[in-house]
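Given below, in the form of structure tokens, are the structures.
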Structure 1
Amino acid sequence: MTPIDHYAVAGHPVAHSQSPFIHAMFAAATGQALRYGRLLCPLADGEFARAVQHFADAPGGSVGEFAADAVAGSGPARGCNVTVPFKFAAFALGAQVTERAELAQAANLLRFDAGCWLADNTDGAGLVRDIEHNAGVPLARARVLLIGAGGAAAGALGALIAAGPAEVVLCNRTADKAEALAARHAPWAASHGVSLRVTSLQHPGREFDVVVNASASSLHSAGVPVPAGSLRTGTLALDMMYGAAALPFLEWAAAHGARGRDGLGMLVEQAAESFGVWRGVRPETAAVLAALQGRLAAAAATAS
């Protein structure tokens, strides 16, 4: 019997996560023997690290959703994705870190290599691929507004810069966090010939080509954090959230002539990038994204 490797998405909350569905489709498409579940981690200091270590050490990954049905032939836990609010904490667990995780100082992926865990960040790669490949919007020479300075924005900024926009403007509720994030990326931006600057939420600038909401505003139903003047007709306005949480942002974008897009495509693309880090093969994403959109649409229709 081929051992079944185990993976999970670790976060708080995590019950809503579509990652198990996505990775099950990837595994079937690529012929990989794996299981992928959810790992709810406590919020208290140090508990995230303990929960992930326990998952990595448990026979057959038999914690979290796997606890009740660990089976003979199960292989070890090989890694996990990490979602809010633990991306900065996940970075600290990596004995080895990739360049993109080092730049972000945040990780959304851990690979449990023997004796030397790898921390990586696939968020930015997933975002850029969704914008350019799925939405069909080139980032080269574009003007980009990135809202937020937390773990999601940190993971996205380096990849956005590497795509070669004319400028990236960063704004956040807490100015010093945005300034620190921009300062860490300043050499990276200079090496790519990209203008990088920080503004306030109230005055971010006008008529961007791409606006990315990486803040927690949608998650907390806090409203759209920037004025409508940041949009123009045809602006791609992407919220990293999806489902009901993203609807107010998408409706705001549509009301001002922009192209609203939620975070489903980014979710699938970063998952494919993660799958490649773990398994050595990057799966195709189009069918998975279509299936996920259909799945959520059906759930919404049932709920209404």
Structure 2
Amino acid sequence: MAKTSRVPAERGGRRRPLSDSLTCVPTPSLASLPVRRLTLRDLTACADLSEDRGWPREEHKWGLLLTAGKGYGIDDPDGGLVTACAVTEYGPQERPSLAAIGMVLVAERHARQGVGRRLMRHIVSAMGTTPLTLHATPYGRPLYEELGFKVTGRAEMVRGHFTPGGPGPRIATRAATAEDLTAILRLDEEVFGADRTHVITRLPAFADQLRVAEEDGRLIGYAAAWPNMDTHVVGPLIARDTETAKALVASLAAHTDRPLRTDIDVRHEELLTWVKERGLGSVAFNAVMTYGVTELPGDWSRRFAPLTVAAG
């Protein structure tokens, strides 16, 4: 006669159901969890992930990235996100000419388990033949190089209270109006090298300031300053030349009490020297990397700072 397995009895003689005695439920491996598209409903989870890694929550920036671009992430079975990133596409909607990757984050408890690599491989595969770009920290750069990204430039992050001094740039600047939008879009596409209409048209609502530089009634540059925690981030900064860029930065600084922060292409040595003389200090350097293209499109000599390193 076959033996019958006995279920342990609780005190008082009542037997527990077999299901109650199973105290360990297998957790799905990270490798088996699906990558999914994120939406604005994931805004808090994205901000939580930023905070988990010691970054500012940056809900304002996440909101822009999740509406103007696409978010991707992996859900944590215990709640929240294991990893997340944002991808912003530029050019024709049906065939983007460039996509910027940013905000690549992995929860601290899941770090160094290949999750970030898996997410990035998914993005590279999903984007097909679309050229990609990103700003890499020294920590993230080895992973991106492993995936085939190449360093094509550098940007220096500077931050501090702007102190006016010396002769001011002799370029006229003013607050942008709705009538300037067409000219701003035309100049931006010419300099950036791809259509960013879906992002630039969000600037009036996203930024606290949007200013333009003019000469003989013609727009020769524009810049925005948007709130990020206790700073105002200057970007994008598009200008005909360094003097125009200086004028735009000075005009933005004159209308805020917050410290300024921006990421300037290191080839713009004169502008970097000037902002440092006026109180902004170096914070970090990031590598500008590309995949599928040897250099970024457009005219770097007039592109001084990105909207944000997460979106280009």
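Only the coordinates and a few stated rules stand behind these numbers; no lab work does. Computed from a prediction, not measured in an experiment: that's the story for all the values here. Cβ atoms are built from the backbone, for glycine too; each structure is taken alone.
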> Ranked by relative contact order in percent (Cα under 8 Å, 6 or more apart), which of 1, 2 sits at the highest value?
Replying inline: 2
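Between structures 1, 2, where is Kirkwood radius over Cα pairs in Å, for residues 144-247 alone highest? All intermediate terms of the calculation are to be shown ahead of the outcome.
Working: 1: 13.6; 2: 15.4.
Comparing 1, 2 by Kirkwood radius over Cα pairs in Å, for residues 144-247 alone, the maximum is at 2.
When helix-only ellipticity at 222 nm (-39500 (n - 2.57) for each DSSP H run of 4 or more, over all residues; to 500) is calculated, the result is -7000; to which of the structures 1, 2 does this value belong? Working shown, then result.
Details: 1: -11500; 2: -7000.
Computing helix-only ellipticity at 222 nm (-39500 (n - 2.57) for each DSSP H run of 4 or more, over all residues; to 500) on every structure in 1, 2 gives -7000 only for 2.
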> Of the structures labelled 1, 2, which one yields 2.4 when distance in nm of label points 7 Å out along Cα→Cβ at positions 152 and 280 is computed from its coordinates?
Replying inline: 2
> Taking Cα extents along the principal axes in Å from the coordinates of each of 1, 2, which one would give 59, 45, 35?
Replying inline: 1
> Given structures 1, 2, which gives the highest value for distance in nm of label points 7 Å out along Cα→Cβ at positions 88 and 240?
Replying inline: 2
> 1, 2: which one has Cα Rg over 2.2 N^0.38 Å, for residues 192-231 alone, as calculated, at 1.29?
Replying inline: 1
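Figure out for me which of the structures 1, 2 the number 33, 59, 8, 0 belongs to, where P(r) over Cα pairs in 10 Å bins from 0, in percent, for residues 80-127 alone was derived from the coordinates. Write down the numbers at each step before the final one.
On the way: 1: 33, 59, 8, 0; 2: 25, 46, 22, 7.
Answer for the origin of the read-out: 1.
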